[in-house]
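Scrolling down, you'll hit the structures one after another.
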Structure 1
Amino acid sequence: MEFELKKLSKAAIPAALERAERYRLLNEPALAESICQDILAIDPDNREAIILLILALSDQFTQNIVDNLDHAWSLLPRLGDEYLHAYYQGILFERQARVYVRRAAPGSHFSAYDLFREAMRLYERAENLRPHGNDEALLRWNTCARAIMGGRLEERPLDDYRPMLE
């Protein structure tokens with residue numbers, strides 16, 4: 001069954017943004033995602049809604065990392081700012097790493113290490129582009145470093161390569 005979605009009024013955007021943030025904080029990212037989609041339907045360049053949508057999608061990586069990551073990644077160019085682009089790319093890599101940390105699959109901790117390191121590289125890029133007084137990228141870099149150290153994550157050994165059997 002198809003429904004025609006109702007349109008928000010532009011005047012409702014500030015309250016809708018607050019509600020989306022609240023739903024994210026209540027661990028209801030799908031509800032936040034829906035609200036952000038409603039906002040972007042009437043204001044496609046709303047940076048705050050784009051950021052909230054990226055975060056809500058990344059909150060759902062454990063349910064469906066492939067689709068949510070693809071969707072989040074497709075939103076990055078819409079941020080229109082080099083700092084934000086690097087920072088939120090870092091967020092996406094960091095959150096992917098956290099999914100791998102929780103997996104019990106062989107090699108997942110090596111993948112987590114690689115993803116954390118890529119996030120750290122992006123946070124360093126964001127650090128160089130950051131507005132004066134904005135140290136968010138440094139805080140995220142430190143969080144990744146602590147996750148690597150605390151989880152005793154390491155690079156994948158070169159001899160870990162296992163050829164596929166025919």
Structure 2
Amino acid sequence: MERQYTRVDNIRQYVDNMLNSLTDMDRRRAGFVHLYGVGQAGALIALHRGHDREYAELAQIAGMLHDFSAYRDGVRENHAGRSSVEAEGILTDAGYFTAEEIGLICHAIEKHSDKEQTDAEFDEILKDADEMQHWLRNPMEEYCFRKDRTQRLAREFGLL
């Protein structure tokens with residue numbers, strides 16, 4: 001069976017183009033690791049929690065776009081809101097997404113920095129994926145491992 005071209009591949013082109021345009025090699029490397037790591041963690045978490053593959057695909061795309069503006073501009077201030085607006089344009093331009101899917105992804109991106117607040121289920125998957133990637137970037141780093149959200153994830157996945 002041939003590998004099929006998916007919506008993830010389409011969005012990957014946007015992300016790759018943006019990251020490959022960065023002249024700061026450290027930011028470029030960090031962007032590839034973090035954006036794709038959060039995307040993969042999002043898909044894993046969605047599947048682990050019983051969602052179907054299409055839902056997992058949307059979680060992966062949300063992860064790939066959640067810090068898009070922060071990496072492109074190097075500015076952390078209001079990056080969630082800015083990345084949400086940018087993601088809406090990317091997803092609309094791609095032409096493969098319904099208005100409901102775009103709304104779901106963009107809302108999660110907008111809320112992903114509010115880790116202390118509990119939001120809708122899809123929003124929580126993105127927050128957890130972000131937290132998981134930060135932790136797994138270096139499993140020995142106590143700062144990430146000791147966070148409550150990370151501890152809940154580690155228990156959920158049987159890692160404690």
Structure 3
Amino acid sequence: MKRNPIETVLGAVVLVVAAMFLVFAYSIADLKAVTGYEVKAAFLKVGGLERGSDVRISGIDVGTVTAQTLNPDTFQALVTMSIVPGVVLPADTEAAIVSDGLLGGKYVNLVPGRSADRIAVGGVIGKTRDYQSLEDLVGQIIFLATNTEGSSDNAPAAPQ
């Protein structure tokens with residue numbers, strides 16, 4: 001079976017274009033971990049947050065989740081984050097694990113407070129909100145909708 005030189009050249013061109021596409025996709029995706037100072041936050045439930053997930057303030061990436069460990073004393077998930085050096089967090093900053101859309105991944109959302117004190121390098125964010133899954137939210141709505149205690153329908157009739 002003879003090989004046509006044009007097919008070989010076309011195959012090489014396709015491979016070069018594919019390699020260029022991969023390099024372009026990697027550079028655009030910004031998959032590098034943020035290097036900066038370390039802070040930690042304790043959560044009861046992280047809901048699928050992964051190492052490498054974003055840390056954001058007002059939707060802007062300011063850090064990366066670098067590790068997750070279990071505190072053996074409190075049994076809380078201790079999330080370690082790397083924050084860019086230019087962002088100095090106030091001491092009353094709140095951290096919440098939220099979803100990036102219905103099918104999106106999870107990320108840590110930071111809501112800075114107004115304290116003049118700052119979180120030190122290696123410090124801990126004291127205020128946290130745990131991840132609320134869609135199932136948890138639906139369960140709360142169903143509970144509220146079916147909870148008839150205290151409603152006006154079941155209230156005793158007023159004496160006449």
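We did not get these values from a lab; they are worked out from the coordinates using the rules stated. This is a predicted model, so every value here is computed, not measured. Cβ atoms are built from the backbone, for glycine too; each structure is taken alone.
With distance in nm of label points 7 Å out along Cα→Cβ at positions 78 and 110 derived from the coordinates and found to be 3.7, which of 1, 2, 3 does the value describe? Only structure 1 yields this read-out. Taking FRET efficiency 1/(1 + (r/R0)^6) of positions 6 and 118 (r between Cβ atoms, R0 = 41 Å, to 0.05) as the criterion, the highest value among 1, 2, 3 goes to 2.
Determine which structure produced the value 15.8 for mean count of other Cβ atoms within 10 Å over residues 86-93, calculated from the coordinates; the candidates are 1, 2, 3. Kindly include the intermediate steps, with their values, before the conclusion.
Details: 1: 23.0; 2: 18.4; 3: 15.8.
Source structure: 3.
Given a value of 32, 20, 13 for semi-axes √(5λ) of the Cα gyration tensor in Å, point me to the structure among 1, 2, 3 it was derived from. The read-out comes from structure 1.
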